[in-house]
Structure P
Amino acid sequence: MRRRLRPNIEIGDVPPFWEDKLFAEADEVVRLKIGKVIFEGMNPCQRCIVPTRNSGTKEVYPNFQNVFTAKRKETMPDWVKRSHFNHFYRLSINTRVPAQAGEKIVRIGDPVKIIGVSKVC
């Protein structure tokens, strides 16, 4: 699944759906710090056609999107902010790095800390 979902950053040793804590309501961002870099979690990522295919052979998995969507909806924790979910084919979080946090480096093993929620500027 890692090769099929292609995340830029993975956070290890967290419970399932932990990443859903990294977005809030549509007019808010969740600020988090990885090492010395500040990120703003914006919304759950809408998935594309890539995860529906085998990453090596490109063979299509029949009904992947339907099964994924049904399971995502079924297993979503109650605390998740659902305002972003006009459908449930979403996984991972879209983030941005504020300009003042640019040119810093994230390293494997850096601590991760959720700082808080703020309104979108």
Structure Q
Amino acid sequence: MIHFALMGSIERFLSVYIEHTAGIFPVWLSPVQVAILSISDKHIDYARKVKEELEKQNIRTQLDRENRTIGAKIRESTLQKIPYMIIIGDKEVQSEQCSVRTREGKDLGKMRVNEFIQELKSQIEKFQ
């Protein structure tokens, strides 16, 4: 007897895992690990610089350049279940830092990009 299924065992496993976790993957497994959200268009240059630094360290990022309010950008990133959001505004550009927020809504405060990278890499390495 020949058996044919539309979904193989790997696909079924992933479907069960996604359903079980409700799409909230650990940092190392998330397709996008960090969303970079700029408050306005004048912060895009610094946001690109932060994105490049993160990508040099093999951290998967997404830069939201849409012309929306920061609240809408945060809400969208939360709905996409992206583990971390970096919010960039005037204060962050002047101090060359970034404000970090988790998908659960916890504000981790301002930190240097290198500090955030080290913290993120240590979380990723725990699971590998």
Structure R
Amino acid sequence: MLPGGIFLLFRESAASVATRILEGSLALHLTENFRHQHGRRPAPAEIRSWERSLPALVNALIEADLDDVEVLVEYSLPLTSKRADAVLAGVHPTTREPSYVVVELKQWSSAYPEEDEPLLCRIDSYA
């Protein structure tokens, strides 16, 4: 638990998370932390989500040379019962100010850039 009653399951650098993924220990570590915080095992679907989505996120960070970015997994959002799948915390390369990105991981198999709006994408189930 962080100050102010904020919960998260896990916080390490992208490089450390990548090592845990290669060792096959990330899902086990998250499961144990979840059990410790909530007094029960996470649902199998949640474990599957961690096993499938977090490696893709961490791989993208490593490929972008963002090994030192901190990855906060299952971060509880203040003043709500909602959780973010991940929060990325680091330092902006230009301003050197703290920089954060909230990430909601989805299990989509593909997404396509929107022709008229390149910052948006469309997925088959919502086309």
Out of P, Q, R, choose the structure whose coordinates give Cα Rg over 2.2 N^0.38 Å, for residues 63-102 alone equal to 1.31 when calculated.
R
Value -13500 of helix-only ellipticity at 222 nm (-39500 (n - 2.57) for each DSSP H run of 4 or more, over all residues; to 500) was derived from the coordinates of, among P, Q, R, structure Q
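A short reminder: the numbers here are calculations on the coordinates, not readings from a lab. Bear in mind that the values here come from a model prediction, so they are computed numbers and not experimental data.
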